[in-house]
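Participant: Multiple structures follow.
What follows draws every value from the coordinates through simple rules; no lab data is involved. Quick caveat, the model's predicted, so the values are computed rather than measured. Cβ atoms are built from the backbone, for glycine too; each structure is taken alone.
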Structure P
């Protein structure tokens, strides 16, 4: 895959990094909606350009949650952050962008 196409796809709200999905799953713990996120990660990630230097954490997956699932994830993420929860990958850096990314995905799927 060429860089132009890769960057364009990665900027779409329905493509998510392995790291972001894993941190979301950790934050949501065992919520029912976690299954839908895990399902996206079973498929092969987006092909990276030949000279891509990122490791596994930068793998990109296409999400195909329903609007109802996306709303639930967004609500759970907001609640968890407001409640002071952290994950192994966010303990030091915080959740900058998590809530916004899930809201963007929810809007991408349609009006609620």
Structure Q
């Protein structure tokens, strides 16, 4: 599934099953909650905190998908094409990091 297809599928689901989008600020709050849930599982799986009874059975992939779902909802609501935005972001990072790499090469002795 492409990112564009994911945006279309989420929109279709919202309109047919979910009935409507929550407001943008509500979805922003939901996004923060979902990121918190993802963080909780990551910290307990890869960090030093121990699992609590309520953490048992949580699926890392499912938590990531929840974050992606709400992010897609926000993109749909605000007219952002995430596929184009990601391509633009790759270009920005590539250009910036290429310049940084060139600058680092100039700083190395003997180059």
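Participant: From which structure (P, Q) was distance in nm of label points 7 Å out along Cα→Cβ at positions 37 and 85 calculated, if the value obtained is 2.1?
Facilitator: The correct label is Q.
Participant: So, one more: I have 3.2 for distance in nm of label points 7 Å out along Cα→Cβ at positions 61 and 101, calculated from one of the structures P, Q. Which structure is it?
Facilitator: Q
Participant: Comparing structures P, Q by percent of Cα pairs over 20 Å apart, which one has the largest value? Don't jump to the answer; show the numbers that get you there.
Facilitator: On the way: P: 40; Q: 59.
When percent of Cα pairs over 20 Å apart is calculated for P, Q, structure Q comes out on top.
Participant: Here helix-only ellipticity at 222 nm (-39500 (n - 2.57) for each DSSP H run of 4 or more, over all residues; to 500) has been calculated and equals -24500, so which of P, Q was it run on?
Facilitator: Among P, Q, the structure yielding -24500 for helix-only ellipticity at 222 nm (-39500 (n - 2.57) for each DSSP H run of 4 or more, over all residues; to 500) is Q.
Participant: Could you tell me which structure in P, Q was used to calculate FRET efficiency 1/(1 + (r/R0)^6) of positions 5 and 69 (r between Cβ atoms, R0 = 25 Å, to 0.05) as 0.95?
Facilitator: Considering all the candidates, the number was obtained from Q.
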